[in-house]
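The following blocks contain the structures, represented as structure tokens.
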Structure I
Amino acid sequence: MEVAGTAVPPVCRVMDFGKFLYERTKKEREARKSQTKIEVKEIRLRPKTNEHHRGFKTRDARRWLLEGNKVRVTIRFRGREISYPELALEDLKEIAEELADVGIVEQVPTMEGKTMGMVLAPSRAPKKKAEGEAKPEVTSPTAE
């Protein structure tokens, strides 16, 4: 088998081709295991959702962003609610402000039929949890 064809003179090696294929597939499998898969989680709201219930949803979104997942925030309109899209836009802006320390707006709020949505992405890479570590510490931006 040719190892380095561009070298002068070309480098070749005698080897078991079956063993070579087996080792290559094993390396590819290990590489797939170590890849990080980013999930897109979703929180669904309505324009009439009050601040207290929205707080529960944003707390979940904060946890997902800290884990390294993206978050899609969707506000669904029913009936005559669609004639007031500025209410939903204001809600989405408030959510983005609340989560500004852990996430950034990846997709700005847009209307798609009867729903308005935006996508938030984590602002930094997630930390790997070490054994025995209880909760990740959140530092304020002013402490740095």
Structure II
Amino acid sequence: MTDAVSFRPMTEADLDSVLKIEYAAFSHPWTRGIFTDSLKSYDCWLMFEGEQQVGHGVINVIIDEAHLLNITVKPESQGRGLGLRLLERLMERARELQAGECFLEVRASNQSAYRLYERYGFNEIGRRRDYYPAVGGREDALVMACTLLD
């Protein structure tokens, strides 16, 4: 993995490139409308490796709680630690916004993401039945939480 990773806030002008990565990475991606709405209310970030956009993430902070809503690394860039770098940046941003705890949902079948969150310090605290759309029906979400402040 290279150290030439940088981050910047997402803008509406970035949505075409964001959607290209989102649709390549997920069977049930976020839509343009979801990202447009997110830009109005949430903290939305892009990750670059050199000049190439390789990922994005969205967090929502309300008072002292953060909720990780989206974290995506383009498929051809996965497996090199970039997901952890993006997660670290988003959690750093949550701390800057005074969040003391972060919550997220992850598909029960997404073991690579689950391991990433666990590696960072998230713990499973619950399950939401039939939370996600899935091929052939619905899929459970595992709810995870992490303390951000010492």
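Here are a few things to note about the model shown:
- Looking at FRET efficiency 1/(1 + (r/R0)^6) of positions 6 and 110 (r between Cβ atoms, R0 = 35 Å, to 0.05) over structures I, II, structure II comes out largest.
- Value -9500, calculated as helix-only ellipticity at 222 nm (-39500 (n - 2.57) for each DSSP H run of 4 or more, over all residues; to 500), assigned to which of I, II: II
- Taking mean count of other Cβ atoms within 10 Å over residues 54-61 as the criterion, the top structure among I, II is II, with the largest value.
- Structures I, II were compared on mean count of other Cβ atoms within 10 Å over residues 38-45, and the highest value belongs to II.
- Comparison of I, II - label where FRET efficiency 1/(1 + (r/R0)^6) of positions 14 and 118 (r between Cβ atoms, R0 = 35 Å, to 0.05) is highest: II
- Read-out semi-axes √(5λ) of the Cα gyration tensor in Å, computed value 48, 21, 14, structure in I, II: I
No value in this document is a laboratory result; all are computed from the given coordinates. This one's a predicted model, so the numbers in the text were calculated from it and none came from an experiment. Cβ atoms are built from the backbone, for glycine too; each structure is taken alone.
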